[in-house]
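Next up: some structures, all given as structure tokens.
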Structure 1
Amino acid sequence: MSEPIITLQQLRRAAAEAAPTTAAQRKARSEAAHDGFQRELMGERAAALGRAGRKIDEALARLAMAEAAWDQGHGTWARYRAAWRDAYDARWEMEVLREAIGLTRHEPVYQQWPLPSPRPAPGE
């Protein structure tokens, strides 16, 4: 048994019934689609900021371990310096991300993730 064939007239009628019939209905559908897009965009922004924050947290933890190792004589200045640079870069990436989404004040970043001044190399 084969499927019934839909005529062009039936197809046009179905499309007309599915399409908004008034400007207000078209506007409401457009606004609903826009609102959905905005919610998705905000979710993606929040997720990106969360990932950037976790990256800073991890870099600062590695820096703390490198500082402790260096203070105890188990680490090297190069390892400490690399960890400090990673933490600095992670925080800078957060600033760039915030700028990209329109957040231009970075004081909250500096308060949330303070970065110690870099230690000088031995002999400096």
Structure 2
Amino acid sequence: MYGGSYLKTLSELKHFDEDDFKASVLEARRPVLVDFYADWCGPCKMMAPVIEQIAGEYGDKVEVGKLDTDNNPGIAMRYQVMGIPTLGLFNGGQLVDRLVGYPGGAAPIRAWIEKGAKAATAKK
């Protein structure tokens, strides 16, 4: 488990868009977890506090942010985000894994991040 145990509020989370996606996500020096969401999406609203919790727990190892698919459809299409919420784990400029739908809490997301981080490290 990574360090930290505080919650980040939604306003503290990075909000990615077309203008900064390359620099903030694809060129990042550490893994980036992108929450693809839309404001009207009920399961996305359920996922929001879990993402805040994950950001607090993994903040020193994984950058966590959100991307509104309604405002950034080009990025959503580029990464074949067909349903939301979708979590994308990026490392080294590549989408290394995705998790589609709300998994019911933080534990499955933690396990998914750990698995994705190990797989990305093994590829290097």
Structure 3
Amino acid sequence: MPVKFEELKILVVENVDRLGTMIESILHAVNTKQVFIARNSDHALVVYKIHTHDLLIVDLDVNTIGGIELTKEIKKEKQNIPVILMASHMHFEAIRQAKEIGITDLLIKPFSFDDLMKHINFVMDGKKT
């Protein structure tokens, strides 16, 4: 069943302005209900506590504490939130940690519009089953 983007609230954590803006534009183009962009881990934690989210898209190398540690902090409050971890490189230890803390999917940069949509659909469809 296709994801209903018009019902989704997504938090994107990406410190590269151009990429964060691109992801935001893509999500708005498919009529995502709400898109929140955080440029670092500290901002992401503040935004996460103020708003509810259905999905997190987090950069592995985001500033301050990093994507793995950020996800650990958020999952302390909401264990079942799906998380897509983005990375331009993925070494064995990062993959191990991602699996250990329950990251739902990995998205390797650079990625296309179609790649992003496939990963979101995969993660959100899996959440419903």
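FYI, it's all coordinate maths here, none of it is from the lab. Please read these numbers as outputs of a predicted model, since none were measured by experiment. Cβ atoms are built from the backbone, for glycine too; each structure is taken alone.
The value 19.8 for mean count of other Cβ atoms within 10 Å over residues 53-60 was derived from one model only; which of 1, 2, 3 is it? Write out the running numbers ahead of the final one.
Values: 1: 17.0; 2: 19.8; 3: 23.5.
Of the options listed, only 2 reproduces it.
From 1, 2, 3, which structure was mean projected area of the Cα convex hull in nm², for residues 45-108 alone = 4.0 calculated on?
Numbers: 1: 4.4; 2: 4.6; 3: 4.0.
The value was obtained from structure 3.
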> Taking Kirkwood radius over Cα pairs in Å, for residues 37-76 alone from the coordinates of each of 1, 2, 3, which one would give 10.0?
Replying inline: 3
> Among the shown structures 1, 2, 3, from which was the value -25500 of helix-only ellipticity at 222 nm (-39500 (n - 2.57) for each DSSP H run of 4 or more, over all residues; to 500) calculated?
Replying inline: 1
